[in-house]
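Pasting the structures here.
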Structure P
Amino acid sequence: MSDSETVKDWRALCAARKQRQLHAIPGDWSIHPPPHDPSHPNVLNVPQTCGLLTARELDITDTVNVETLLDNLRTGQWSSVEVTTAFYKRAIVAHQLTNCLTEIFIDQALARAQQVDAYLQIHGKPIGPLHGLPISLKDQFCLKGMETIMGYAGWIGRISEIDSVLVEILYDAGAVPFVRTNVPQTLQWGETFNHVFGRTTNPYNRYMTPGGSSGGEGALLALRGSPLGVGTDIGGSLRIPSAFCGLYTLRPSYERLPYCNAANAQEGQESVSSVLGPMTNSLSGIKMFVKAVLDAQPWRKDPLCIRKEWSDREYALGDHGGRGGKMCFALMWDNGVIKPHPPLRRALEATKRALEAAGHTVIDWENHRHMEIYRNGVSIFNADDGTDYRAECALSGEPLIQTMSPTTDAHEFALDEPLAKTIIGEPKHLSAYELWQLHKEKRTLRKSHLDHWEATVSRTGTGRPVDAIISPAVGYPACPHGCNSDDFYTALCNYLDYTASVFPVTTVDKHVDTPAPPHAFRNHEDEAVYKMYDPDLFHGLPVGLQLIGRTLEEEGVIAMTEVVVAALEASQRR
């Protein structure tokens, strides 16, 4: 076959698959989405004004508290069929605005919802802790009988014969999986674009990215097209979209939640493990999802899943002085690689004031061996010199995507050469022995960082080391397509395996968040990020922060995030 025929084949394959997706949308659910208008880039109000959803459906989908949704479902106040229908309609609206979905399977989801409703009617009790709740899934979680394409043209037509373990657990808990969401080709981008389904945009400003690789989830949830979504994270893929889209999330430690039988890139690379986690508009949804999955004893289905039950003692902050006790938080104002934009600085300052007003101590975090950790982690990811990505692209002949910049209207500060390449040089295929040395170095760096954290006991005044670190999740709010070059604020936690959350704090205010004066740039990426900031362009975008806890401290991180969010809410009321 000639090169021109190969190009035609993969493009035709993608076009046909995209057409099948469009055919899955009911004709009477189509809307007339507003055109991309630079003067009105925000489309968050379209679900309320497009006329597709009834007043009751808007009431259901505007209920952001997952606990409230579940209470109404388990008591029969709302049926799963009507809740699933409402969120499905809103998800389809979100898709027409941002291109956030991959799999649309309305009939199957509603049949599942009917099954759940029938169980409640017959038995008088819910199936489980997630009874009747529609849940969206990143396009990695296999559903029996459906394609799992994961952004590769060569995976079109690849039908799963089984459900992933997480999906099995969600069914047992009474949930209703109802859509799957878009990802970037290779998964290893902090943005969301592939040749099969196209580019996902941010509903706060469609000129901006929703992040990645769980960017489809981010856009969908921001438009309230799902009450709770599940994404994955190997370098920030849960936390970056959550920060960009004003959401809550949790990045658990390696193997705490079940990843078995989910599709992935770079399978076999197990030094820096990808993890799954929830994304929601309410912090209560994070706790309810994690507890429901852990209560299902996932280690009985996933051989790698750690046998650690949900701990009420840890959730009660037993390792942090107890609920209501005084804690010490450390603020990482700057990771020494990328200087954050002014709105991030303001969010950190507001969080510090709120915590101190609530009676907690706040100190400055002292960075420890960041560039060594960065270099080690990136070297592990690049150890195969792109063999995995090229092999998957070769299945169809599609090209490996080299940039997330759009072909037209690209931002002037999109980087052609990422910082990682500057740090490690030209990538090369490492030998097994060379890779083992990186693994060895990673263990040494983790021990060194742990000792550094433990040594903060001399500065906290609580008799304990710092309880948690609070930092930016990204050095900037949601940015123009092609400009999301930095992930080290989040990837630091992946390399060290620290549990971390993201929570929204504020939005960019062009009248307050004026540009900072130039600083001595650390690297070309730091310079590009500084020059990218434009208060008018970023105005109104969400600003989120990251809370970093210890390894396998999911319950404590959720609880400490609740403490921080409560302090911020109290501060805003004053």
Structure Q
Amino acid sequence: MVMNRGSGTGLLQKVASLLILGLATVAATNVSLPVVDVGYAIHQAHLSVSNQSNVYYNFSNIRYAAPPLGNLRFAATEAPLNNHSAGIQDGSYGNICPQSFANWQIGALSLNPGASNENEDCLFLDVVVPQYVFDSKAKKAASPVIVWFYGGGFTLGSKYSAGNPTGLLDQSLDTESKGQIWVGFNYRLGAMGWLNGPDFAAAGGTPNAGLYDQDMALQWVQNYIHLFGGDPNQVTVMGESAGGGSILHHITAYGGNGVTPLFQQAVLQSPAFIPTSLKNTTNTAFANFLAFANVSTLEEARQLDTVTLQNANKKTQALAFYGTFSFGPAPDGNYVPDLPGKLLLEGRYAKNIDIIAAHNTNEAGHYTPPTATSSDNFTTYMKLYFPAISTANLEYLTTELFPPVYDGSQPYTTPFERLDIAISDFTFTCSTRWLATAYQNKTHNYIFSVSPGNHTQDVPYTFYNGPISTVKNDTLAIAMQRYFTMFVENGSPNRQGLDHWVEFGGSGKVMNFNQTFTNTRVDVETVNSRCGWWQKALYGDDWA
């Protein structure tokens, strides 16, 4: 289709002079801003204005859980304490969770204390609601809700790291929709949220604690979003990279065993995680963390000062080999009974969820070592990723599934591309096909092909809120947002004025978002024998 730029709403005179690009907070001393009492706390909004001059109430830094400190470290999330007597909170207090980098990301170990608002006391969320929705909530039907899961390899990120959500919400304020509400939340990162393994569990830790944070945030939406004009029965979870990978783990939570999901729809953008299912891999990360903290037990670690814990977290993460992270979700026999791909294959997942699943054309380019220039590098890295793989399966992987043939007969023509595609398969792309198959090919999938199609490149398009250098086509960004908000509205992304987006179907059709056009094509990146092999996890699994 030929794209035309969408138009914004009219200028709102009372805030026109205070408009600031981005998530603008208005110092409105003469404007009465709304207050919401959630029972355990009272919060007042800030006024925000989008690039299209729509006005929003931003209720920021609402606690959705108790601070994960002391004995609550490395444990399942608990409900927030009652702080009602503290009076009205204006959202000025709130932290992001401790961050960490691998050496391959920044070139050396960094024990920098990080941002001033980086703190273990970080389980906060923001609610951004159109002024129209909030002010008319007593007179109109409740509005759909988007809950955003940020990415960052389970070691980086925050509720606002992807950008300003008002541009996305702008596209819900038209004659086809009734406006939507956005919720973004922090979840614990690195060792604080993603320690795993039988040794860690035996020591009294809760594996995959970050998933419990996320679940608590979803429960908060169920309990309180109606106070902001939102519908708890019309919740769409949306996440990119680690955020999408987290959503995949919630779809397969407890193997779908009698658990009712706290959402009805899901948008998974480049869902990512390293598919580790090995006890020794998770045990090693836990042992390294204790060693760097200079303690011998988890209970001792719980009593340490936060700087010591954060440094141990950073040192452990620094050890991750190129393109990987030391922490992330892994099977635990409970919340995560097995790898999500296998659970989808076995029918062990939540049913009746509407899905958009997506990947980019060059997901793993930044996660593939640039030194991988020989065929031997492929075998070396497969052994690093899958240390328990059998000789027979490694032989099949390296000679049949990914033969070292570079004459154009394969989807790669260099050793680097060969490794790149393999990493992209099992980390990012194949799960989008697995989701489609699990949901009877009735999902709506897309591929983001704006050159160079790198991982995360579509995030600025999702959160487009005015011209920015990382968005090469503003009209494409608006079209994507209009598809997404219509999906949030009714479970299908199709809306008048946009190309028809077909379901994945038996042939694997996807909407192709290109810089200069959109069209429908077959997703050859996932409709292949490789994704079928990866889903079986034949690379060594001692959890069964």
Structure R
Amino acid sequence: MTTLILTRAGYALPGTSLKFRTGDWQVQIPRHRYQIAPCHHACPAGEDAQAYLAYVQTGHNQPAWETIVAVNPMPAITGRVCPHPCESACNRSQYDEPIAIHAVERFLGDEAIAKNWPYPVKPVNSSAPEIAIVGAGPAGISAAYHLVKRGYRAVIFDEHPEAGGTLRTALPPYRLPRSVLDAELERILAIEGISFQPHTRLGRDMHLNELQEQYKAVFLALGAQRSTEWSIDGAVPRDLRSGLELLKEWVDIGTVPVPKSVAVIGAGNTAVDMARVMRRAGVQEVHLISHKPIPRPGVSPKEAMPAIPREVEEALEEGVQIHEYRGIRRLILRGERIVGVELVHMKKLMQASGKLKRIAFEGTETILNVDQVIPAVGQVIDPTGIEKLAANRSHLQVDQWGRVIGHPGIYAGGDATPNEGTVTAAVGDGRRAAEAIDSVLQVRALPEIILANPITFDQLNMHYYELYPRVQEPTLPVVQRIGDEEITTSLSAPLIAKESQRCFSCGNCLACDNCWTLCPDSAVLKTKELASDGSHYVFDYDYCKGCGLCASECPCGFIEMVEQL
């Protein structure tokens, strides 16, 4: 039994205050209540940023990395390419600036590669059941990793010679260096229990029914390989090519067509990447046409362009002209060749039905002279090999655990499903599908998914935090952004440790001792063992009068007052 160190100075002698159990006066009592931090709540992969920031604060970087890879095996990758909704949700953004969580994640991922930290995965029995995974993108890699963690063997099939999916085929190296991609994926694929079979295409080299017969379950991480069809009232330029197609061409061979001026249509990362690539290729005028506004203070993240804000900012620095709140009314063609587009102002307005609808404003039309139009407005699945599952839909229909509806034993995740379309969402899909596969094969009920409300800014006590600016990552000067060199540089260990100290530890005990030192009745006791989860603080309800001082002075909202029954 743990020995308690009492904070009281006197002994319980007759006539002293300890003789009288003043806790009888209370109508409320304090208790510890863990609340999920908003960064954790917002992460599609399930990362608990507060937990690994706490490790970094104390200099324990490897345990911090292990906390991340408990749910996300590729932090060096996601630390670079994720839009990081955790930062948009960060309570610190309402105080000064959000914590640079992506920089910490990236640093830990790079450290693991440099120091070869082993993944915390136990060896898999050679006779363990095998699960087939089709697609070696982030969803497939994540599913394989989490299946091996649960004691299964995972066989990954992919039509390409190397793993990575769109991470390799469509993300420009200036965002994701191939050395980082290769190093992290090689470490994951080297885990015992994971095997990779390249040059294997579903519907050509293997068939779905064969996989179902040979493996205990099948996880489809096929991605969305076909661009959404695009036209303006049926009009299509003769040389129309999609943004995804041209990005792949740039990544594969390093060249794209170079007109004098181009209009990229879209608001996501593919559109922004395509616009930046065209600038690097030498196009003088690059216009990006977006229904949504540029991300900036005062614009809701839900309403802004879904592209990563820092990528949008860098595109503007590089000379990309973004036309926000604009749509294309018509194409101006000379024969079958594009010579311009007619833009119109568009904005969402509330309708009588109570729904928001995007409306084009008559009289706001303008002409933009361009030599090429590149739509980057989304992708859909290639139904080859999964015709029965696809059923002429743009994406596979799955439940919250990734089970393909109406097809037991088949699971799917990533861009092949209607998820958020991000790398971290795909990682989360793979993890949940692995848990579902394990539960089904073990004849165990899946846990209920409870959407807990995160702790809010007004539940924190700002008197104990100082204003401190967010660290800024060094970036290449605009004039040097001409090739594949990574634009953003990783932060040093001291700066990462400094940034981690800015964390409010929302909803989690940070062991500040406030409750212990400030209690007027010495009714908070502390154990010898120091813990960071609040378990080393004990309320002595025999002497607690229920004044609530401990709750009001808790910086991180870990103590609440409840009615005494």
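Only the coordinates and a few stated rules stand behind these numbers; no lab work does. Everything numeric here is computed off the predicted structure, so don't read it as measured data. Cβ atoms are built from the backbone, for glycine too; each structure is taken alone.
Taking mean count of other Cβ atoms within 10 Å over residues 123-130 from the coordinates of each of P, Q, R, which one would give 16.9? Considering all the candidates, the number was obtained from P. Here Rg and Dmax of the Cα atoms in Å, for residues 35-106 alone was derived from just one of the structures P, Q, R, and that gives 16.5, 47; the source is Q.
Here percent of Cα pairs over 18 Å apart, for residues 267-354 alone was calculated and came to 51; which of the structures P, Q, R was it taken from? Answer by label: R. Computing P(r) over Cα pairs in 20 Å bins from 0, in percent, for residues 163-490 alone across structures P, Q, R gives 25, 54, 21, 0 for structure R.
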